[in-house]
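Novice: Pasting the structures here.
Read the figures in this text as sums done on the coordinates, not as results from a lab. Since this is a predicted model, take the numbers as computed values, not measurements. Cβ atoms are built from the backbone, for glycine too; each structure is taken alone.
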Structure P
Amino acid sequence: MLDSQIVGTIRDAAREVVAGKHDNEFVVDIFQTGSGTSTNMNANEVIANRALELMGKNCGGKDIHPNDHVNMGQSSNDVIPTAIHIAALEAISKNLLPGLIRLKKRAETKGRSLRQDCEDRPDAPE
């Protein structure tokens, strides 16, 4: 639905945001009520302005518009819950599951060690 140059520039700008290169541009407090519209629009505006800069244009221009091009009119009611689900899935797969696997291995190792200690005791029951 968008010109391929605009798509590529928005993608490049969004990747920079994901990499943390523009964290200082996120001025809206993440703790807010409602659907997260302020956070959503803050992100759209940062991405749109950076995309404009990448195209050699001035920030605030309408060649790449935060709502019309970056957000494509998506409701914050859809965007924010989806972002939360993606973040939760990433945290589960990158942190929780590996941590649980390490915990299981350590518990198994400790269990074997305790079992061996008990068996090696002279007063251990047979």
Structure Q
Amino acid sequence: MNILRAILLVGIGSAGGGILRFLIGKWIHNLISTSFPLGTMIVNIAGCFIIGLVYGIFSRETSADTNMQLLLATGFCGGFTTFSSFMHENMVMLENGNLLQLAAYTILSIILGITALYLAVYLLRN
């Protein structure tokens, strides 16, 4: 596959997903005013459902279109929420019986992610 085509497909999908994430977050915040990150949670759950649909459809197709996978899974879902990719990777490990790898990936992602975020904020504030 042409790398430029792949980059463009991922970029177009990411832009669409990111814009939709922003709009849904704003809409939910205007609909329900709360300090709880409800918009983010709804987008994350919706993203998991969407990426499940995308991978489910492509797993059934014998002639899966790489362009559409790049546009929808990597691009759109990645721009909409990387949480969906994280959950899909966890599901694959679970289905393959890699429970130790699943636990390590999930725990390390959360702990190291929060630590990196805190460290960056701490460094910039001091």
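Novice: Can you rank P, Q by FRET efficiency 1/(1 + (r/R0)^6) of positions 11 and 107 (r between Cβ atoms, R0 = 41 Å, to 0.05) and just name the one with the largest value?
Specialist: Structure Q gives the largest value of FRET efficiency 1/(1 + (r/R0)^6) of positions 11 and 107 (r between Cβ atoms, R0 = 41 Å, to 0.05) among P, Q.
Novice: Moving to a separate point now. Name the one structure among P, Q that Cα extents along the principal axes in Å of 83, 31, 29 was derived from.
Specialist: Details: P: 83, 31, 29; Q: 52, 39, 30.
Source structure for this number: P.
Novice: For relative contact order in percent (Cα under 8 Å, 6 or more apart), which structure out of P, Q has the highest calculated value?
Specialist: Values: P: 20; Q: 33.
The maximum falls on structure Q.
Novice: I have -19500 for helix-only ellipticity at 222 nm (-39500 (n - 2.57) for each DSSP H run of 4 or more, over all residues; to 500), calculated from one of the structures P, Q. Which structure is it? Mind dumping the intermediate values first?
Specialist: Details: P: -19500; Q: -26500.
Considering all the candidates, the number was obtained from P.
Novice: Ok, one more. Identify which of structures P, Q gives the largest calculated value of FRET efficiency 1/(1 + (r/R0)^6) of positions 3 and 115 (r between Cβ atoms, R0 = 35 Å, to 0.05).
Specialist: Evaluating FRET efficiency 1/(1 + (r/R0)^6) of positions 3 and 115 (r between Cβ atoms, R0 = 35 Å, to 0.05) on every structure, the highest lands on Q.
Novice: Taking volume of the Cα convex hull per residue in Å³, for residues 59-98 alone as the criterion, which structure among P, Q has the greatest value? Present the calculation step by step, with values, prior to reporting the outcome.
Specialist: Details: P: 81; Q: 68.
Looking at the calculated values, the largest one is P.
Novice: Given 2.4 as the derived value for distance in nm of label points 7 Å out along Cα→Cβ at positions 51 and 67, which of the supplied structures P, Q does it correspond to?
Specialist: Working: P: 1.6; Q: 2.4.
Label of the source structure: Q.
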